[in-house]
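S.K.: These are the structures, in structure tokens.
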Structure I
Amino acid sequence: MYLSQLILNPGNRLVLADLSNPYQMHRTVMSGFPQNLPQDERVLFRVELQRQAPVARVLVQSHTSPRWDHLLEKGYLQLAAEVKEIAFSPAEGQVFRFRLLANPTKRLRADGKEDGPRVGLFREHDQQAWLQRKGELHGFKVLEVTISKTVQPDGWKVTGSGQKHRLRQVGARFDGRLQVTDAQAFLRAWLDGIGSGKGLGFGLLSLAPGA
């Protein structure tokens, strides 16, 4: 597994365009990989904006080794990208500090079945319950968490016929501590991401020792 850190140049016009459109940011991230990626490849990324330097950075997690030289040459990056290879073998009972920018949603019931349209969860207690459910599904227990609302820009996706579709996403950043309850399920969640909207910058689970 590879983890990349991209420090963006806030004075670059392409950077400003990407920060205002998550679909375009996804295209830029994917430009660092071959077009013929394996079908099961999962590229996860997260945009982090902050007031202090660096103002904007993107973290990218991938199975395939990326190439970012073209972004540096175009002035898209302030510095050469940092790429490191990582291995991860979680064990049951381990405790980690975590960060997750997620898209908490649920499906509305239609005809008594949960197969209706997907809607966002905006209230904090609904978002916390969503994370607890994801933990039960993905092999971890939330020990403590702080939820920060994020302002996600509307994106636009252009179809092959030229039609534009607005992409509106609910963003919530979860920071806290968790404990692994099922090592294999937790590893799969770390590899594949959590929740929906992964192609738009959601789902990347960042971990650090947190005993």
Structure II
Amino acid sequence: MDYMDSPAFMKSHHGLPGKFITFEGCEGCGKTTQAQMLADALLQKAQDVVLCHQPGGTPMGQKIREILLDPACGDMIPITETLLFAADRAQQVQQVIRPALKKGWIVIADRFIDSSLAYQGVGRGCGLEAVKNLNDWACGGIEPDLTVFLDLKVTQGLSRAAGPDGHDRIEQESIEFHENVRHAYSMLMRIFSHRYSVVDASGTPQMVHDRVVDEVMKVI
């Protein structure tokens, strides 16, 4: 049996009273915007909400983020990148995510473990099993109740992603790299079909938000 089809790989439950919603997708698909819009909408409904993003989200995580996205760190090897993402995630789970879930709050995350499975496990060639094991250990088994995948063509997303300073270190990778990441997400949607929801990310932010809310209301 393939490791990805094994019960150990597919297990996805945090066992805490809160709800954990993650946003995934390729570069420029609107994850940060949609995570913020969802958090705002839930806060308006008097829900207790914590919004976090990765990498970053804690003082230590912000320092890790600066290293990970700095174009000057172009010589970073894939294993180093993988370990830094896991370190950032471990810090945020311990300081932010787990405490909020224990309180019964809704946690919304702009990226989580699936990003490392797609980007480092497949895109960087580190291997899904190795990256999954590392992140399970780092995060203590915390996994989402719902993962919203914002679906957008790679080329369209990259054109959206370019900021005033150009693309960051990861955005600067080749189209082939980003297409491989997109393919990896397709595999993850199959493996974790019980928690994945694919949302069309084209159109205005409000149009996408309306689609996201329809999916989120199924789990909260």
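S.K.: Which structure, out of I, II, was mean count of other Cβ atoms within 10 Å over residues 52-59 calculated from, if the result is 20.2? Before the final figure, lay out each step's value.
M.R.: Values: I: 16.0; II: 20.2.
Answer by label: II.
S.K.: Upon calculation of distance in nm of label points 7 Å out along Cα→Cβ at positions 28 and 188 from the atomic coordinates, which of the structures I, II produces 3.4?
M.R.: Numbers: I: 3.4; II: 2.0.
The correct label is I.
S.K.: Let me ask something else about it. To test your reading of the models, identify which of I, II gives -6000 for helix-only ellipticity at 222 nm (-39500 (n - 2.57) for each DSSP H run of 4 or more, over all residues; to 500) when calculated.
M.R.: Numbers: I: -6000; II: -13500.
Derived from the structure labelled I.
S.K.: Here's a follow-up. With distance in nm of label points 7 Å out along Cα→Cβ at positions 76 and 124 derived from the coordinates and found to be 0.7, which of I, II does the value describe?
M.R.: On the way: I: 3.7; II: 0.7.
Considering all the candidates, the number was obtained from II.
S.K.: Now, a different point. Rank structures I, II by relative contact order in percent (Cα under 8 Å, 6 or more apart) and report only the one at the top, that is, the highest. If you can, show how the numbers build up before the last one.
M.R.: Numbers: I: 28; II: 33.
Checked I, II; max of relative contact order in percent (Cα under 8 Å, 6 or more apart) sits with II.
S.K.: Let me ask something else about it. As an exercise: distance in nm of label points 7 Å out along Cα→Cβ at positions 60 and 196, calculated from one structure in I, II, equals 3.2. Which structure is it? Can you show the working numbers first?
M.R.: Working: I: 2.6; II: 3.2.
Checking each candidate, the match is II.
S.K.: To continue, here is another question. Given a value of 27, 23, 17 for semi-axes √(5λ) of the Cα gyration tensor in Å, point me to the structure among I, II it was derived from.
M.R.: Working: I: 27, 23, 17; II: 24, 21, 18.
Going label by label, the one that fits is I.
Every number here is computed from the coordinates shown, using simple stated rules; none is lab data. On a predicted model such as this, the values are computed, not experimentally measured, just so you know. Cβ atoms are built from the backbone, for glycine too; each structure is taken alone.
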